[in-house]
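None of the figures in this text is laboratory data; all of them are computed from the coordinates on show. Model, not experiment: these values are computed from the prediction. Cβ atoms are built from the backbone, for glycine too; each structure is taken alone.
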Structure I
């Protein structure tokens, strides 16, 4: 297939064009033996532990952005969803809905990044599917990834497990992905080396849980809705109040400036390579230092504490000493972010 060609409806027909697309493109970059068998499902090995299972769909606009593209975002996002329950990801599926007329060259770039991200993470794409829909029915490309993982420990990490006295840690700087997508959508050249933070977090979580999983009560990645909305979800699920401090929040100067310029609150912007860690207060400093030693967590910060049992409120102590109540995100200020 020529690099300047486009995807046609024939590529989704299941016939010769579909076979050529699979063999000439997908199997060029996705090299897992189970996938190459081209069976209707993959048979995995035997694993000891509880099975974790997650699925997510990706419709980001634009498909390519500083720091990544829809392909690696899909791989990283599902890996991270498994990791947030303390599971070790072992396999992914990849399903694509492609609009007729989509550039083959762009599709190849995306699949190449899927293969590279999967290989670097050590989590194979073992099965998949491709559908092609008529022009105007899909807006380019949609991706669904499903992941399977294994939780070898018996400790239950859940958004319902935050307890009074716990420390709240964020693994890195906030709003990098959200402001990158916003500026790309608006065609605004903000500068300051702003780029998406998309990255897999399973190795960081594995290191965190290796010695003492029980000290970690909650893990969540603050994607859509950002830090504020995710903390509100945790507070409501655990029936506790949470207080964070503005001075402790790690936000890049360029990101903060861009948010002020556009009129956005970084606490409500998406993150694709960061996680919230809620852990025993007595273990907080050790947890923080461990996270900072990992490349994915070098900018980690302790940002607040879980307070008393209550109605599930989240408050922010401002730099001038005031208090601001954080509510869950309403509306959709940043469409098509992931």
Structure II
């Protein structure tokens, strides 16, 4: 992709390989695995590309066979990988995944520093953000320094370039050596964020078990400068809180095989809808998108939430975080009052 091309959504963070089992069993009993793209930012970028939106992934890959597999797989799906950085100082990360017959998941990853943890401030160019309309961040690369400081520098650059910043903390407690650092990092991040997506467990954790989503938004996120909170409820759908507006959308009923990556699919769905619903904007950035969202009624928010719920639910119908991400022709666009990329 030429550097002059705009990127609708730039996803910042890791891409790793997920090894999916060929059957439900304990990890020790699985005989065959299939390698697929993994890592929350990569999952969202891939999901957006399948939905017909332009996406890119800014992260570090190992200059090894697994790293080149990931780059090739993402590029073939339509993700812009010109923002990817390669290193020979650490290997590409991977995770072996298993799902037992009773639905219990297990993960096994190497206990070593991997390439995605090697991204530093000098690898991040202002030009990355000058091309982007929307930038997505999470917390998986805030778990340790100096990587953490690279993330915050990138967030600051995104804001200084006027990008609309979305934040899915996607908290993974086991990745943090010091759990007491999680909330301070999120408190620092939300001051540079336009939209936050949280699930029920994260709301309970961040609210210390004393706040519901609306209270968390009104008493913490909104005063910090966050315009929009979207709360996902798994089978219960999703809620949005935007200033004084609050509405709910139901999740479609599906036969759940695996919930891994459902949140990433949801984020891909809402960002795809946001891109379409703002296509009439001559310049898509934080100022214009927030002004547009301020004008929305429950109808537009229902379209956005419905799209997120559909994609997230679709992911749950197969094993793995990316195998169930729908292609554009699999989406009932009209059900969400959207035209889709082929219109």
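What to note about this one:
- For 1.5 (distance in nm of label points 7 Å out along Cα→Cβ at positions 54 and 134, calculated) the corresponding structure among I, II: II
- Highest-scoring label, criterion being relative contact order in percent (Cα under 8 Å, 6 or more apart), among I, II: I
- At a computed 2.3 (distance in nm of label points 7 Å out along Cα→Cβ at positions 262 and 318), which of I, II: I
- Structure from which -0.81, -0.98, -1.31 was derived, log10 I(q)/I(0) by the Debye sum over Cα atoms at q = 0.18, 0.20, 0.24 Å⁻¹, for residues 182-269 alone, options I, II: II
- When distance in nm of label points 7 Å out along Cα→Cβ at positions 30 and 206 is computed across structures I, II, the figure 2.2 traces back to I.
- For 27, 23, 21 (semi-axes √(5λ) of the Cα gyration tensor in Å, calculated) the corresponding structure among I, II: II
- Between structures I, II, the calculation of mean count of other Cβ atoms within 10 Å over residues 38-45 yields its largest number for II.
- Label whose coordinates, when distance in nm of label points 7 Å out along Cα→Cβ at positions 6 and 126 is calculated, return 3.8 (choices I, II): I
- When mean count of other Cβ atoms within 10 Å over residues 150-157 is computed for each of I, II, the one that comes out at 19.2 is II.
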